[in-house]
Structure P
Amino acid sequence: MGIEVKGRNLLVVGLGSTGLSCLRYLKNHSASVAVTDSRLNPPGLETLKQEFPEVPVILGRLSAELMPHLDGLVLSPGISCQQPFIQGCKNRGIPIVGDIELFSLAQTAPVLAITGSNGKTTVTTLVGRMVQEAGFCASVCGNIGWPVLEALTRSHPDYFVLELSSFQLETTYSLRPKVAVVLNISSDHMDRYDSLEHYLAAKQRIYQGCDIPVVNLDEAEIWKSLVGRKECIGFTLKAPQKGQFGLRVFKNSLFLSFGEEHLLKTSELRLQGKHHFQNALASLSIGIGIGLPMESMLAVLKNFSGMPHRCEFIAKRKGAVWYNDSKGTNVGATIAAIETLGPQVIRRMFLIAGGDAKSAELSGLRRPISQWVFQVCLLGKDAEAIAAVVKGVIPYVLVNSLQEAVLFFAEQVQEGDCVLLSPACSSLDMFRNYEHRGRVFSDAVRCLPS
């Protein structure tokens with residue numbers, strides 16, 4: 001479902017950085033544009049008023065009443081397609097697209113497209129660095145960095161490296177990636193989707209029309225029905241077969257491997273743990289899909305020290321090491337963080353979790369918490385729901401703020417302990433975003449005496 005822009009009456013639904021980028025793009029392409037947002041004071045409103053004082057705006061509800069003839073909606077990813085207003089427009093045959101669709105119709109450089117429940121920001125960043133290390137220009141954008149329409153007008157890269165969310169993919173029809181991957185799937189955004197299958201179907205749209213599918217061989221249900229007839233590049237946490245990336249043991253060392261070729265000892269990576277190894281293998285799979293030199297890709301992996309708010313070491317305080325994994329916004333991410341740090345903890349692990357679970361199934365937390373965690377501090381909208389999962393397994397305490405959680409554990413910890421913030425939940429019940437949550441946690445930790 002494409003959409004014409006020039007001379008059309010288009011409604012941007014949802015403001016913020018993506019909505020603003022859409023507005024700028026549409027105005028530059030001679031569209032007649034109006035904006036609507038369910039919030040009374042959405043992010044970007046002042047910028048809109050300064051740059052486009054002539055653009056009609058309806059706030060506090062979603063409405064197209066300022067446009068008597070509507071040719072299409074341009075939907076920000078934060079707005080659910082299930083909203084009654086959006087469904088009403090769809091039932092009337094009005095095209096509904098997002099910024100990725102507008103980008104797809106205009107971009108000329110090859111696209112490397114990355115999605116998944118966990119690891120997509122890390123893999124997108126790694127692939128961008130691999131492209132640059134090989135001497136090419138990469139524009140890393142989408143759900144990370146610039147909105148894609150800003151990147152389209154500001155740069156002329158050899159490759160666009162796109163992190164894509166399920167929300168963005170829902171309204172994308174014309175993207176034809178050179179390489180595409182769904183890294184993994186775990187329960188997330190269940191407040192937005194009817195089922196895990198519905199969520200997976202949104203993710204799987206990334207494979208539509210791609211030249212080279214990269215697939216997680218350990219989660220075949222993600223891709224087998226879609227790309228089984230295409231030649232794929234696969235990665236696995238097991239021993240790989242010919243043409244696959246995976247892990248092999250050789251002379252008591254674990255290696256990133258390509259088929260039977262040992263590429264790099266995992267001990268040479270700065271980031272340890274299976275999910276970090278999976279990210280590395282997925283990045284290599286994408287890189288080889290466009291012919292990047294193996295030597296330069298491995299150099300990037302060896303030098304990569306991780307992303308902020310993703311199992312980020314903050315400080316040693318009160319004898320304990322404190323880690324910020326505020327990007328752990330779903331159960332799968334928190335399980336990965338616990339299982340990565342757990343074997344490294346000298347004494348005991350303390351966990352801070354909670355927020356808005358987005359109706360996700362939380363029972364998966366029970367096993368890793370029972371195995372590795374000594375005590376949990378819970379906060380936010382769904383603290384009680386997580387408490388029900390860990391009740392009778394380990395001690396827990398309910399708190400009202402991150403600062404309270406930090407101070408509580410500061411009184412419990414001893415030399416050799418570890419405190420991990422990995423909420424398994426969205427931050428939006430208490431914070432602007434996961435970055436804000438991570439900064440609040442980090443500031444509170446750094447204020448503790450050494």
Structure Q
Amino acid sequence: MRPEVLKRYAGPVPRYTSYPTAPHFSTDIDSATYIHWLAAVPQTSKLSLYVHIPYCQELCWYCGCTTTATQKYEPVSRYLGILIREIEGIAQRLPDGIEVSHIHWGGGSPNILSPSDIMKLSNTLRRHFNVISDAEFAIEVDPRTAPESTVQAFAEAGVNRVSIGVQDFDVAVQKAINRMQSFEMTEKVVSAFRSVGIGALNIDLVYGLPHQTQDTTYDTIQKVLRLKPDRVALFGYAHLPQRIKHQQLIDDNALPGTMERFAQSSQAASMLQASGYLRVGLDHFVSPNDRLAQAQVHRNFQGYTDDEASVLVGLGASSIGRLPQGYVQNAPNVRDYGQAIEACGAATVRGHEMTAEDAVRGFTIERLMCDLRFPAKELRDKFGARADAVIKEAQAFLEMENDGLVEPDPDNGPDNETGIATGNALDNGIFRVTDKGRSFVRSICSVFDSYLDAKPGIGSQGV
């Protein structure tokens with residue numbers, strides 16, 4: 001990859017786990033709005049639940065999540081009580097019998113919960129929501145604080161997928177991010193989950209960390225392959241010390257440059273694909289037997305998923321929900337969140353009401369992130385004439401892009417025998433992202449983001 005191309009696309013762009021992205025949410029959306037939206041959710045909707053546990057035993061300096069380090073359990077226990085009140089209140093405002101097809105616990109570290117509280121929270125969700133028998137129940141786990149009793153509790157609660165944070169196994173890198181975690185420790189926890197019947201395993205990795213090199217990346221991938229995960233997520237570290245204060249503890253001079261970051265991500269991707277993993281979207285790699293390899297892929301706040309639920313209910317401090325009308329986000333501060341739940345049973349402090357144009361552009365960006373193809377035919381079928389402006393933007397982008405990141409969709413090309421175009425550009429894909437362009441798909445998506453100019457510079461490094 002030429003340095004000038006990398007430099008051109010290295011600027012900050014959103015991760016596009018939503019559209020519009022969270023920095024564009026407004027305080028015009030509050031708890032009263034959310035309660036009104038909940039009451040209008042169709043009973044036939046599929047529901048997905050996200051539960052946020054904003055506590056860890058120790059703070060990792062690279063982390064951008066909303067969390068607090070605590071060595072005491074009392075704040076966690078108090079928070080759980082408030083969370084349960086929110087669950088009870090929100091469930092009452094939804095139509096009776098609406099089915100839950102997906103549950104995800106994130107953080108923070110959900111495994112900071114005691115075994116009894118894991119069961120308490122799971123039982124509360126099942127008591128107040130209609131969780132279908134084959135629902136995916138996924139959790140995020142810090143293997144440094146996952147004793148056998150906790151693993152057993154998750155199994156008894158019905159968890160069937162686990163995402164284990166690794167980041168990098170190199171000791172120097174781990175010291176620089178305040179996360180000491182040996183391979184042996186991680187392997188033990190992986191074996192523990194598999195021994196209780198939780199076989200679906202994800203590993204989360206990060207490139208671009210301080211003191212990380214292609215050599216440390218190579219060694220980490222080799223060890224990850226020994227764990228035989230079903231999925232590997234490979235994220236680029238977002239260094240935002242002005243916004244995330246504890247990242248100021250990371251030495252800027254120890255961070256790899258743009259060329260090195262790109263080399264690390266490319267090397268990791270090549271190793272995973274050479275070992276039989278299929279690349280999904282930008283940064284996920286899945287076993288050919290994994291359900292994500294066999295279903296239409298979607299993208300939400302947890303990344304790539306096969307979750308088709310039309311309604312996402314976010315529970316807990318800072319959590320984000322998505323309803324047909326738009327997005328809602330709870331108060332990030334635990335104290336503010338608790339006070340709001342006590343007052344009215346909901347804690348929405350901001351959000352976004354979707355417009356017709358948002359729907360067109362959001363669909364475009366999600367399909368680009370997932371399929372690496374501009375979805376002209378789907379846009380026309382789904383939105384009719386409302387899609388015309390975005391389709392014209394895609395045509396213009398294809399004509400002006402000269403770095404080889406996209407190419408004409410084969411459906412729009414000339415017939416091999418006649419040389420005549422086989423399809424109307426408005427009815428087919430217009431362009432697809434090339435292998436070279438895959439690493440820059442977020443930058444390609446930003447072309448269709450009508451909000452980005454309002455807040456330039458938001459997001460993480462583009463490579």
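Every read-out reported here was derived from the displayed coordinates using simple, explicitly stated rules and does not represent laboratory data. Note that the coordinates shown come from a computational prediction; the quantities given were computed from them, not determined experimentally. Cβ atoms are built from the backbone, for glycine too; each structure is taken alone.
Kindly point out which one of P, Q the value 1.00 was derived from, the read-out being FRET efficiency 1/(1 + (r/R0)^6) of positions 11 and 83 (r between Cβ atoms, R0 = 41 Å, to 0.05). Structure of origin is P.
Largest in Rg/Rh (Cα atoms, Kirkwood Rh) among the labelled structures P, Q is structure P.
When relative contact order in percent (Cα under 8 Å, 6 or more apart) is computed for each of P, Q, which one produces 21? Value 21 for relative contact order in percent (Cα under 8 Å, 6 or more apart) corresponds to Q out of P, Q. Where does the value 3.6 come from, among P, Q, when distance in nm of label points 7 Å out along Cα→Cβ at positions 99 and 179 is the thing being computed? The structure behind it is Q. Computing distance in nm of label points 7 Å out along Cα→Cβ at positions 59 and 107 across structures P, Q gives 1.6 for structure Q.
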